[in-house]
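Structures for review follow.
We did not get these values from a lab; they are worked out from the coordinates using the rules stated. These numbers come from a predicted model, not from an experiment. Cβ atoms are built from the backbone, for glycine too; each structure is taken alone.
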Structure P
Amino acid sequence: MLRIRRIHDAIYPANKRELLQVQEIIRAQFPGVKEEEILQLTEQLHNPLKYKFRAILLVADNHKGNVDAFALLFHAPDLNFCFLDFLATKKGFSGRGIGSILYEKVRSEAKKLNSVGLFFECLPDDPLLCRDPEILKENIRRFKFYESFGVTPITNTKYETLLNEGDDNPPYLMFDNLDKSENVLDLDIAIKIVKAILKRKYSDLCSEEYMKFVLDSFKDDPIQCRKPKYLKKTNHSSNFSVKDKQKIALIVNEKHYIHHVKERGYVEAPVRISSIMTELDKSNLFVKIKSRTFSEDYIKKVHDLDYFNYFKKVCASLPVGKSIYPYIFPIRNAKKPPKELDVCAGYYCIDTFTPINTNAFLAAKESVFCTLTGAKLLEDGQDIVYSLVRPPGHHAEKRAFGGFCYFNSAAISAEYLSKFGKIAILDIDYHHGNGQQDIFYNREDVFTVSIHGSPRFAYPYFSGFVDEVGVGVGEGFNVNYPLPESISYEEYKKTLIKAINKIKKYKPLYLIVSLGLDTAKGDPTGTWSFIAKNFEETGKLLGEMNLPTLVVQEGGYKTSNLGINAKSFFTGLWRSYYE
C-alpha cells in the first residue's frame, strides 16, 4: 500500500535509510547531477539558512521502508515561493498514478505555506532546443503530465537560453499558481523570484552577465504563460481525490459501548460518542476510516508490563455487570503488591472512582487501536485525523490508571510516531495530562504541553504544577499551564498562544492534541464556561501551525453541548489549515 510521508532530517534511522534511497534514485535517474550536490541533501534538510531554502522532502514508500518515488520541494520564506527541484520514481518503477499523487502532495504543501506560486523547470518540448528524438518524446510526456494540472511554462523570456554553445535541452521555467482565482504574477515579484532561483540554485554555473541577460528578458506585467498545447482539460492519471484528502479522517471506537458502567454519577457514558457523532454527521468535513488491529506490544512499549498483565487478567476474571473500584492504596511496601486481584486495584490506580470491569480492557485496547490507526494515517500523509474514542486515556501513566483512563492512547501513538521525528503533545482537557507527563518526563523527543485547571483545586491534584519541567535529557521538554478556577476565554487564549509558540519553536514533525471538551460551560467535571465559538477559535489557532495533526478525544461530559463544541473545534481547525 502506498504512503507519502515527509522526511525532516537524517537523524532518525528510518529517515536515514529512506534518504539514502532517495540519493540512489537521483544517481540513477539524473546522471548529470554532481555527487556533491546529491550528498548535500542531508545538509539542506538540517541547515536551511545556508542555502536560503527550506527543504521539504516527500517520499512515497510501501510501508516497508522501500522508497518508490520522491519529491524535493524548496521553500523560500523571504520571497514566499516554492521551487520543486525533483519529482522522480526509482528506475524500473511505473504506473499507479504515483506521479500525480506526489505532485498533488507537493501542491498541498505549497498551499499550506501560502506561497505566491510553485516554480520548477521542465526540459523543452521544442525540437529546436532538444536534438535527441527519444529525449524529446520524454519531455513532451512530462509537459502533458503538468498540463493536466493546468501548468505551462512562462513565455516571452530568455530563461531557456543555453549556458554554453553546443549545449542541449535548456529548461523552461514552469509556473503553478496553486489554484488561485487568477493565473497572474506581477513582473516585479517574478523578477525577484527568478533572480533568487538563479543565485541560490546556479550561482556556480551562471555568470552575472547571464543572470542579467535572463532577468532583463522578463518584460510582461503580469507575466504570461504558454497556452496548453496537448490537453484541453485536466485529466489526472490517478483516482486520487484532493477533496477527499482534505477531509478529516475520522476513526471511531465502534466497540466503546461494551464499556458501560451504569452506577449513579458515572459520567463517562456511551452517549458521549453518539452526541458528538450526531453533529459531525451534519458536516461535510469528515471521511470515516475503519480502525485497524495492532499488536499489544505497542501498548507494552508505553505501559509497564506488570500493570498491563494485571489489567488484562483482572478484567477477564470479572463476571458481566460487576465492577470493582480501588479502595486500598499502598503508601509503604509498594514493592509487595497484594495477591487478591480486587485489592490490588489500588496498587495500580490513582483514585477511587475509576472502575474495572470485564470489558474495560477490551474497550481501552480498541481505543488504542483507533488512535494508532490515526497515527498510521498521519504517517501515510493525511493532514488531520480525529480519533473519537472512549474510554479516554490521558490520565493513564506508565503503571497506573485513573480518571476513567486505562491506556494512554495519545502517548502510545506519540511513541509510534517518534521513530520518524520529534512529536509534540498538546493537552487541552480541563484536567492535567499527567499520563503523558509521566510517560515522557525524561525524554526530549516528545514535547508535552498541558493547559488545565490548577491542581490546587482540580483533578488529579498531585501533578500539573509549573515547576514540573522534566528531568535528565527531558528537562525543559514538559510544560504546564495551570489556570484559575474561573477564567475568560480571552485570558485562556493568551495562554494557548504561548503554548503554540513553544511548540513552533520545538519544530515537531507531528502534533497530537488531547482534546477535552470538559472546558465547556456546564460540564460537571470543570469550572470554565467556554462556548461553541470559543472551541472554533481554539481549532483555528491550532490549524495555523500547519502541522500534521492527530486529535484524540479525552474528556467532555455535558452531552447536550458535546457535539456542537466538537464540530465547532474541527470547523476552526479545518478552515485555518486549508483556507
Structure Q
Amino acid sequence: MSALQGLPKKYLIQNAADLEPLLEQLLDSFRQEAYFAASIDSLFCRGDVCFAFLFTGASYNTFFIENGNVDNKVLKATGLTTYFDRAITYSEFLYIREELLSYGENNGFPFSFVRLSGFRVVDKMVRGKLFWDKGRLFRISKLISEEENNLKLLFLENYLSLKKGSIYRKHRISETSRKLNELPFVRELRPPYVSFEEEEAAVHLFLKSEKANRFNFLIGILPNNRENGKVLITGDLDAQFQNQFGRGEKIHLQFEQLRSETQKLIFAHSYPYLFNTAIGLDVAFGLYKRDTTYRDLSWNLGFQYYLEEGGYLKAFSKNVVSTLLTIDSERVIQQKSLPINVDIRFSSFGLAYHLERLDYRFNPRSGWLVNLEGNGGFRKIRKNNKILDLLDQDNPGFDFTDLYQAIDLNTFQFQFSGRVDRYFSIGKGGTFKSGIQGAGTFSETSVFTNEQFRIGGNRLLRGFDEESVFATVYAVGTLEYRYLIGANSYLFLFGDFAYIRNKTRKNDFTDWPMGLGAGISFETKAGVFGVSYAVGRLKNEVFEFKRAKIHFGLVNLF
C-alpha cells in the first residue's frame, strides 16, 4: 500500500509515550489514502520491542462533505463551492484539499492544514465535515542578497513583487528565477529560499552582477546606386547603458549615418518604479535629417505600468515636427502644386504593450517577444513662407497661398506598429526564429512623403539600401535558422519577406520585396563580431548579386 511506502520497518523510541503520536501519524497517512476505517487492533511489547497490528479496512471512493469552517469568499475564489453537500469521488476530495492548501500558500498561510472531522461510513459512503486550519499569517519581512552585486534591494522588491510587509505568496517566489533571467544585468547563481520566523518570511537571493552595457558599431559597404563602380559606406553607433545606479534604469544613445548627408540621432531614457510604485518614466528625443530636404524633430513622454507577470503597459505622448530645409521652387511654380514633402506638426497620445520571454536575451534559443503600439492625434500642416513668397513671372497674379486651400490643414491621424518574434530550439545547437514586424499610418487625407515609414537595411528588410523603401503600410516576415557555435556565436541563414503599400498624394502602389542572405556572429575578446551578406529584390525584379549588401558589426559588453 502506498501509505506504507517509504516508512521504516523499525522505529527507535525513548519511552512508551512516544508510541501514541507515532501510531496516530501512521493512521493519518492511511486516511489520506481513503482508508478511513484504518485502526490499530492490538499493541503489545516484549522487552524493548513493541508490535502493532494494523487494520486498514476498505478503501472508499465516495464522499459526502459538509463545509466545516471554510469562508465562502475562499470557496468562490477557488471555485470549490459546488463540491460540498453532494456525492463526490476521492480524487475530487483530494482536489479540494490541494486547492485549499495552494490558496493558503499564495495568500499568506504557507503552513495551512486540511482535515476531515467527524467522519463516518454510511452505506459505503464517507461523510464528514471539512475544516481548513489556516495557521499563522506570514508577511515578507525583507529581501536578503547573499552575494555582492550592484542592485538596490528596493528595485528587487518592486520588480519581484516582494515588497516588505506584503503578504507571502508562494507563486511569487516560484516566479523569481524566471523574472531574474529576463534581466540582462544580473545572473542568478542558485534559486532563492525562504526562511520563516514567527510571522515573518525572509527571501534569500543569490545574484551576481553581469556586464550589460552595450556598444554596437556597424559598418555597411553598399553599392552606390548614384555612381556606378563605387561603394557607399554607412555607419551605425548604438550604445546602451543599463543599471548604472542599481535601479534598473536604461539609457540609450544612437547615431546613424545611413546615406550621404543623412543622419539620425536618438536619445532615450527609462527609469522604473518611481517613488516605489509600479509606475516608470520613459522619455525619448530624436533628430532625423534627410540630406538637404527636410529635418524631423521628435520627443516622447511616457509612463510605464509594470505588470506583475512581467512586461508593461505604457501610456505616452508623441510629438513630431517636420520642417522643410529646401524646396524645388521651379517645380512648385510650374506644377502649381505643393511638393511631396510639407511642413507638419503631429501631436498624439497612445498606448503600448511589451512582453518578453526569452531564455537568453543576447542570443535566445527559445522564447518569444511581443511589442504592440498604437497612437492617434491631430496633424497640422504648416504653411511654408518660402512657398508663400514664390512669384510666377509668367503669371504674377497667382497667389501660392491657394495651394494650401486645396488641402485640409488639420486632420486626425492614427498610427499602429507591432512586432512578434518566436524562437524554437532545434536539436543540440540549432535555433529557428520566426517573426513579423509591421506598421501603418492612416489619415483622413493623403499622407506626404516625409510622413512615411522608411525601411530597408540591416535592421529591417535586409538586402536593401538603408531606409530606401518608403511605405505608408508595411509588414515584414522573417525566417531565420541559427546554428550555435558558442553562447554568443552562431552561423545563420535568413529570409525577409515583406508587403508594402505606398499611398500618398502622388503615388498609390503595392510591392512584395524579398531579401535573402547569410552571416556569422562570433565572440572575441573585443566583443561579438558579425558579418552578414544579403541580396534583395522587388516584386518584378531578379536578384542581382552585384548589388548585394555586406555589413560588419561589433557588439561590446562592458
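I have -3500 for helix-only ellipticity at 222 nm (-39500 (n - 2.57) for each DSSP H run of 4 or more, over all residues; to 500), calculated from one of the structures P, Q. Which structure is it?
Numbers: P: -11000; Q: -3500.
Going through each structure in turn, the value belongs to Q.
Identify the structure, out of P, Q, from whose coordinates mean count of other Cβ atoms within 10 Å over residues 269-276 was calculated to give 18.5. Intermediate values should be presented prior to the final figure.
Details: P: 18.5; Q: 15.0.
The correct label is P.
For which of the structures P, Q does the calculation of distance in nm of label points 7 Å out along Cα→Cβ at positions 53 and 429 return 7.0? Display every interim value, and only then the final one.
Numbers: P: 4.4; Q: 7.0.
The read-out comes from structure Q.
Among the shown structures P, Q, from which was the value 27.0, 88 of Rg and Dmax of the Cα atoms in Å calculated?
Corresponding structure: P.
Given 7 as the derived value for relative contact order in percent (Cα under 8 Å, 6 or more apart), which of the supplied structures P, Q does it correspond to?
Q
If Rg and Dmax of the Cα atoms in Å, for residues 405-460 alone computes to 18.5, 65, which of P, Q did it come from?
Q
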